[in-house]
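Got some structures for you, see below.
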Structure 1
Amino acid sequence: MEAETRRGDETARAANSPLIHDFGLLIKAATLLERRIDSVLRRDCVISHTMFEVLIRLCRQPDEEVSQRVLADDLTLTSSGITRLIDRMEEAALVRRVPSPEDRRSVLVEATEHGRAVFRRAVEVHGQVVERHFVAPLDPADYGRLTGSLGEVNRSLRDG
């Protein structure tokens, strides 16, 4: 019985550790912010946050065409997941598939004029949500430190 109590105490200490707590705050904040963005984009622009992410990638340079494979990698989606997403976006006239001039087996995706217009509106809506829930609650110096620190975390994860 005493051994069980000790294991229970150790387990509780582990579950309440600062690292577990702090990482949980990060995940919870990111998840809640993503849900809020998705909800507002669906309501105001009739696109999902994931569709917005595709449009970001396609609108970075004028007339950019990107392969579905690159989009899948950028958004960490499976091949079938990106295919279904692009199917829905094509049905909504946000994107179109075009044959790759370099590789007949490959299909590229580009934003349509309608997709670019929806994207421009979505950027405004996205910015309002991010400003209200990510930027405004923080002191400007804290915001700068947070974004700098997140950049460091991303570099660390990318580099290895």
Structure 2
Amino acid sequence: MMLRKVEMGMVRLAKEKDLGRINELRKQVNDIHVEGRPDIFKAGFGVELRDYAYTLMNGENSDIIVAERNGEICGMACVDYVHRPETAYGKARSFYHVQEIAVDENYRRQGVAKELLDFMIADTRKRKLKKIELDVWEFDDSAIEFYQATGFKETRRWMEYEVE
């Protein structure tokens, strides 16, 4: 198991006993999404969303990473390792994909997300992958600011057209 000690805490791969706290953090993120796009995201945090964390933790090409401070899980990231074959449109490629990242509202702006990112960068290198990819909703200004400040670059945009 990969462990990485950091100044303020520890970042590690999640264990099954962590799932309750992980889902508390995932619900905080879901609430942000519901507030930002109530036309897309469902309020609440049903069984299907809770069970998805278990699926990721036990997946062959996915993991959940947690950040701890004083023994309390204060952040997490759901990641998967994507291997896409060549198609008529694109070359074969592999990358580290961040599905979700969450920091407890009481720990934000304290370096937890950076600790998670540092772990992911080291893990990406260990897996001999060259890129970390993620997507972020336009309404999530603080996430966009964090990603840009840590070196992520915008590579494409999803756009929509509302037809009434």
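Which structure, out of 1, 2, was mean count of other Cβ atoms within 10 Å over residues 82-89 derived from, given a value of 18.0? Computed on structure 1. Among candidates 1, 2, the computation of Kirkwood radius over Cα pairs in Å that gave 16.9 used structure 2. Comparing distance in nm of label points 7 Å out along Cα→Cβ at positions 90 and 130 across structures 1, 2, the highest figure comes from 1.
When FRET efficiency 1/(1 + (r/R0)^6) of positions 18 and 138 (r between Cβ atoms, R0 = 35 Å, to 0.05) is calculated for each of structures 1, 2, structure 1 comes out greatest.
Of the structures labelled 1, 2, one was used to calculate helix-only ellipticity at 222 nm (-39500 (n - 2.57) for each DSSP H run of 4 or more, over all residues; to 500), giving -10500. Name it. This value belongs to structure 2.
Coordinate-derived values only; no laboratory data. Owing to the predicted nature of the structure, the values given are computational and were not obtained by experimental measurement. Cβ atoms are built from the backbone, for glycine too; each structure is taken alone.
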